[in-house]
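**Student:** In what follows, structures are represented as structure tokens.
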Structure I
Amino acid sequence: MDFDYTCVLCNGKQGKKIPFGYAFKGRELWGIKCNSCGLITIQPQPSADEITEMYAEQYFTVADKNTHHGEQDYISATAHADHSETIRFFRNYVKDGNFLEIGCATGSLLVQLRDSGFKVTGVEISEFAAKTGREKYGLEIINSSFTNELIGKELPLNHFDAIYLGDVLEHFTNPIEALENMNKILKKGGYVFAEVPSTLNLISSRLAFIYYRLSGKKMTMTLPPYHLTEFFPASLRKAFKRTGFDKTIIKQQCKHPKTIPLRHSFIENTAKLLMQYPNYFLTRYFGILGDRMTGIARK
């Protein structure tokens, strides 16, 4: 049965429910796959107030793999993180200049970018995280959603040499509008680096969807609906093209089986774990079916 809505990527007017979604505050939120372009978004989407609430202090300080990041809270996990490999990756494309991180949290990466010679700015929706980054590291962090109101004001036009989003683009209610705004504040020749999860791209997820469709069941997530868009390689590439970027590279990665979260029944977790082993090697050697992607787009 078709679901009526407007796709943010192609403006398509109908999509189909996939057997995946969230139970959130007494509501059922469904994954809707656009009939025209294939982009998956969560519908209906949570309100702006609900989204702000989801990124309150506990998002960064609570350790619970069923509702937050995992076995370790975000602050502890990033306190002593070494971002040198990530910075070396950035320097393959941008040697120095103005660097913006959207969704910078407490600024662990920005500190090391600053120490390596970049001029850094952050945008962070969480008041708690932004305040921590300012007070602990002396960073310039704008406490706000990345919205139209920032463009040409706090974030000057044609100003940044690079923009990074680490597991952030999928959190936007309208990631296409966000990419359009990034294009406006990038210098010509500047780059966007967007890392996104793509767990629905896995072999285990594809097989699970077949099972759920045949059985009439649904994969219901127990954590809040942090991810409002689910990208596949094709839809991420389309998103960059639609928003005016000149050149796009999509790199796929896959988590090692020992590191994947297991949030469902024993049978589902066992199947997922067993499938992750062949998937890991297929992604590693052939660059396909990854559960993580990095989109590199040049203006």
Structure II
Amino acid sequence: MKVRFWGVRGSIPVPGRTTNRYGGNTSCVEVRPKHGSPIIIDAGTGIRKLGKSLMEERFGEGKGRVSILISHTHWDHVQGLPFFSPLYRPGNQINIFARQRDLHLEAVFSQQHHTAYFPVPLSNLHAEMAFHEVIEGAQFDIEGAKITCARLNHPWVAIAYRVDVDRSSVVYCSDTAPFGDMLLGRDFIEKPTMGTLPPPVRDELAVMRAGVVALAKDADLLIYDTQFTPEEYKVRPHWGHSRPDDAIEIAREARVKQLCLFHHAPMRSDDDNDRILELARASAGTLPVVSAYEGLEIPVGDQ
């Protein structure tokens, strides 16, 4: 399979002269099996350009089929979906997989199509759409590709995905905080003060971390949230993002073959990302490390 990056930023799109090399679009990754339909992970603004590219294939004839795996429904991971061209061509089949709390999944995506925000209601789109709720630990197949899910440490809820196909595997872990300080969900659990016992929730964090390591075990490629520098994490631990050393630690423990730094902070220039990659490679030793940029294509396993 091939893995191609269409959006690599976190939080907000940042086009401009200082972000041209890495790109300014928010999260969107395409997994293209040797045989079978494309699998898209997250629908940030990068999905708009991906949709235009797909329309040059069977999707332009209304004969395309695609599955979109949503890590979570925060704005920077779904804001590009209304601009995904295959949605507007009758005959195309779009399957959307996501984890959600309290609200029906389709209702969540309908909200950004309300009149106050967008001129075209979700119900008026021409493609055939189906919504599928996923939970941590779930496993399912997409045209021969095996999909496995694990929970991440992020506000509200976020899901990591593993795609196994063509005798190879790619794991997508964005967004997540480290697994030692606090549990993020509906509530923030503060780090215990010196001299006090940690709260029982730390057991849940340990289980969550073990689940991520198991998900990434022996993967050919691990795409991991590395939005923060160590200094930034100290003042924003509750934002739900990791540092490069957190990703390296998980990658080493899981014995992955290659690590990709992802979900770059919006204030990060191309030169900043170059320096972060250089430091990460020095820290990673023999573990191959790359940094995601728009247009980066990584062949994985059988081609």
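**Student:** Could you figure out which one of I, II the value 2.2 for distance in nm of label points 7 Å out along Cα→Cβ at positions 10 and 178 was computed from?
**Tutor:** Values: I: 2.2; II: 1.4.
Label of the originating structure: I.
**Student:** Can I ask one more? To which of I, II does the computed value -6500 (helix-only ellipticity at 222 nm (-39500 (n - 2.57) for each DSSP H run of 4 or more, over all residues; to 500)) belong? List each step's numbers first, then the result.
**Tutor:** On the way: I: -9500; II: -6500.
Source structure for this number: II.
Every number here is computed from the coordinates shown, using simple stated rules; none is lab data. The model shown is predicted, which means the values in this text are computed figures rather than measured ones. Cβ atoms are built from the backbone, for glycine too; each structure is taken alone.
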